[in-house]
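We did not get these values from a lab; they are worked out from the coordinates using the rules stated. Note that the structure is a prediction, hence the values are computed from the model and not measured. Cβ atoms are built from the backbone, for glycine too; each structure is taken alone.
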Structure P
Amino acid sequence: MLHNRYSGHAFEKRFLPRLSTKEVEVLEKEDAVVVLPIGAIEQHGPHLPIYTDTLIGEGLLVQALEMLPEEENIWVLPPLAYGKSTEHLGMPGTITLSASTLQAVITDIAKSVQQSGFKKLLLFNTHGGNHDLLNMISRDIRIETGLTVFRLNPDYSVVASLISEKEQKFGIHAGEVETSMILALKESWVNMDLSPTEFVQLPEDTKHLYLKGSSYFAWVMNDISNTGVAGDAASATIEKGRKINALVSQQVASALKEMIRFDISTVKSPLQLF
């Protein structure tokens, strides 16, 4: 039922669109952080929903907001479910925006946030293919609107003890981590009978090239995977997903608290006159 989706603390207390225009007008906006979740609709192998990245973003935010005191000034927008998923283009179910379209949409949203009187905007991203573009967009929005703009990807380093070293290094898409998270968030949307294990096969003497990071090669999913998966999805469990979601949500909550208190005007050292 629709009413069940929009229930709970995040939607009743933190969901900006549930307010009237008069309620938004009188909000204290000086330290308020408006959160724009940005995900994707793209293939995630034969076992996961194409809504995986967006669902993870929603789930992490809901849990993170439940960890924060009610007086923390955070307001969440509906997720931007479509991202830049060109690396999966042509695979059934993938719906992608071009870089220019995604930039235009986010910029328009940011301008609207600024015109409503808010000072701070967080681009909360849960799709790796958006990462580089959002770094560029966030700076352009800062220049164009004067907003303090934050960028946040969930920090998965905190779950290293729960997964293998190989999964940490190569499990970048629809593997053990994402599959476990979706099991914990929406188990009925996962078909574990079809969950594969597939890792990219780099040459043994590879020392510098990787799938991401400071030295990498450009790739699309068909270059590196037969199944649309990069990781060990077959090892995923709902119990592991609950632990991962809790750990990552705690990191998100901690980052949100810092953003509320952050004042960009204080970061520059005082001018030294000689």
Structure Q
Amino acid sequence: MIEYLILISCIGFLAFLVPGRHRKYAAIIGWIFIVLTLFSELPVYFSENNFMYPLVAVLSVPFLVITIKYLLADDSRAVSLSRAAAVAFLIYAPFGFDQVPLFATLGNALIALVVGEIVWILGLLQFPVTLDAWNIIMHNNFRVEIILGCTGIQSIAILLGVAAAVPTTLRQKILAFLLITPTIYFLNLLRNVFVVMAYTDQWFPYYPEIAGNGEPGYESFFWAHNVIAELTALIILIFIAYGLFRLIPNLGKFADDVYQLYYGEIRNAFGRGK
């Protein structure tokens, strides 16, 4: 079900890239199904005691309402934001849709590449692991499955989409790619290595009443993956975004314009508008 929601969202955003009077309606479809996807994944995140994505899902509702309002008004800020989402989907699509055999092959190839590099780094650190399956790393009878979300492709696609939100020179495009892709890919490898080591070696067996889900040893995964790795990734993405703003000055102005758009709407909603 989730895959189909993402597919419909992707079709909407890709249709937005085609010139025509339909573009704002295509973007609206894209945004609606992104939000539906977030809510459809809530049971998974609740089962993992993951607090960040449910919060994002809740915040996505006012974001969606405001975005639809300004898309219908042909506001340039909402249009540029939709362009960023469309480019992100264009990058993510070849890896993310396993309903299409070719795309499934590309996604699995990326996962396999990441698994091999994680195992290689763990070997350098003299941390012995085995493969319980082609994408499952095992140590001390604890297993970590590497899925597409562990490859960093989503973060890479999103930030490359952000970089495409405003017009850029060829030099800026190349430098933005080099800033985003190798940096996120390498740091994501280290993130995965940390999670594998922390979970399978049980570094953080603390506060099971908060972090536990009934699965033995899950607490270490919760603190390593859902807290430390998530917060660290967020900080890193902020620094990369800052680098993008320095590299593409118009992007900083665009970000400020988008902030003013949504902040202004929220203030008005609470009766605090100017």
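Hey, mean projected area of the Cα convex hull in nm² derived from one of P, Q reads 16.5; which structure? For mean projected area of the Cα convex hull in nm², the value 16.5 is produced by structure Q. The maximum of relative contact order in percent (Cα under 8 Å, 6 or more apart) over structures P, Q, that is, the highest value, falls on P.
Cα extents along the principal axes in Å, for residues 130-249 alone was computed and gave 52, 31, 17; which structure, P, Q, did it come from? Answer for the origin of the read-out: Q. Largest in mean count of other Cβ atoms within 10 Å over residues 122-129 among the labelled structures P, Q is structure P.
Each of structures P, Q was scored by mean count of other Cβ atoms within 10 Å over residues 170-177; the highest score is held by P.
Looking across P, Q, the calculation of Cα extents along the principal axes in Å, for residues 10-153 alone that yields 46, 33, 23 traces back to P. Could you tell me which structure in P, Q was used to calculate distance in nm of label points 7 Å out along Cα→Cβ at positions 42 and 138 as 1.8? The structure behind it is P.
If mean count of other Cβ atoms within 10 Å over residues 82-89 computes to 20.4, which of P, Q did it come from? Of the options listed, only P reproduces it. Quick check on the output: 15.4 is mean count of other Cβ atoms within 10 Å over residues 90-97, derived from one of P, Q. Which one produced it? Going label by label, the one that fits is P. Suppose Cα Rg over 2.2 N^0.38 Å, for residues 26-65 alone works out to 1.61; of P, Q, which structure was it derived from? It must be structure P, since only it matches.
helix-only ellipticity at 222 nm (-39500 (n - 2.57) for each DSSP H run of 4 or more, over all residues; to 500) was computed and gave -11500; which structure, P, Q, did it come from?
Details: P: -11500; Q: -23500.
The value was obtained from structure P.
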